[in-house]
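So, here's a batch of structures to check.
What follows draws every value from the coordinates through simple rules; no lab data is involved. Just so it is clear, the model here is predicted, and its values are computed rather than measured. Cβ atoms are built from the backbone, for glycine too; each structure is taken alone.
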Structure P
Amino acid sequence: MTMVKKFCAEFIGTFVLVLFACGTATVLNCSAESRGAYILTALAFGLVIVAMAYSIGNVSGCHINPAVSLGVLITGGMSITEFIVYIVAQFAGSTAGAAVLGLLVGFDTSLGANAWYLASENSLGSWKRSLLIEVILTFVFVLVILAVTSKKKFEKIAGIVIGMTLTLVHIFGIYFTGTSVNPARSFGPAILKGGAALQSYWVFLVAPLVGGALAALVFKFLIKDKNAE
């Protein structure tokens, strides 16, 4: 029953993330040029995390992100079985969220799907630059999560800190990729949009997982042993 509850919590959390945050990006037509929409979209992602952290956090930890779950797995915070259950719930929640969003605003809209950086002056090439920025953004996000949840004294403020950090990485990252840092968040919109969004999805699968794994390794080296002292 406990695992069922965790599955439901992760499903609901990811569903809300995609519907509300990707929905905000969609209805506001967020882009690097639309300054107001840019900030509001970043805030939407951060606020969803705050809301979910203080509602389902005591059930599943409110990962709602495979990169976070991978980081927790590497640092010994969950079993392989739990990890698989979380991943399935997150991808299912994302797909359901994108489907409801499509019904509300139309499947011909962006649905908040991520995209490669396409500027012609990009010397690294669009996919390489997008891969790099997503690794960096996810590394920062997951490192903060692992650090702030590693000490009981941060328990009351952890959700706010994590939400603010997600807002921060979106403020910087939207210009480059729309900001994913979450393979599940990108999955539902990519599947339902198809085309270029689906073809470029591999970047938003691989890069966050690499960033999350690196964050876990750095956390274990720099912070975990120190917290145990």
Structure Q
Amino acid sequence: MKEEIILYKIEDLIFSYTLGREKMEVISRLNLEIPGEALSTISGPSGSGKSTLLNILGLIEPLQRGRILFKNEDITALTEIRKNYIRKFQIGFIFQQFHLNPTLTAEENINYFLFRQNLPKKEIRERCEEALEAVHLWEHRKKRPSELSGGQKQRVAIARAMAKRPAVIIGDEPTANLDQKTGYGIMEVLAKWVESRKSSIILTTHDSMVQSFGKQNFHLQDGRLRR
């Protein structure tokens, strides 16, 4: 039997915000292991800590208390240079609101991030084409976001994350603004990518359809893991 790969190991994670004089704990002593080479989902009501957890895993929010291992590397001990490297090469992001540059074509939106990785031009072209083909948008590569539907924009955002070929893609409810048919198609694309690339995806969601694609489904409530 193949030994399970652990992508993230989270130990006694605590995270709080200060609003005025009041301190709000949004994650309370969270312990969990997120598998690698798999698609995992995190669900829970609004305010349960889902998005905050994603931001911490994506090295966007700083770690306050607790310990997180990413591919056996202790996030607590990382320098800013090392964190920037991981964000740049090992973590891909899919945002709910797409975050596409409106002045760039679909192709250019993807290439922009690959240029920042200092990749050869030939490899950039190959990665861009592979990613847009995977989401069935290669023929729309010259269109700007204003010429694309909501589902197409989301697929460009997914292709942008895939083209980085990261260890993990993190998505904050990437199907929330899409109809069920389009959302299902996007989940099929993501599931196929995990299988073909032996990579990992972590998504927050309220949708049972999205959860049906997950190898592991974690449920948060009041910042705690509920079985």
- For which of the structures P, Q does the calculation of semi-axes √(5λ) of the Cα gyration tensor in Å return 26, 20, 16? P
- One of P, Q was used to compute Rg and Dmax of the Cα atoms in Å, for residues 88-151 alone, and the answer was 11.7, 31. Which one was it? Q
- Comparison of P, Q - label where mean count of other Cβ atoms within 10 Å over residues 96-103 is highest: P
- Task: Kindly point out which one of P, Q the value -22500 was derived from, the read-out being helix-only ellipticity at 222 nm (-39500 (n - 2.57) for each DSSP H run of 4 or more, over all residues; to 500).
- Result: P
- Have a look at P, Q and say which one yields 0.6 for distance in nm of label points 7 Å out along Cα→Cβ at positions 112 and 160, as calculated. Q
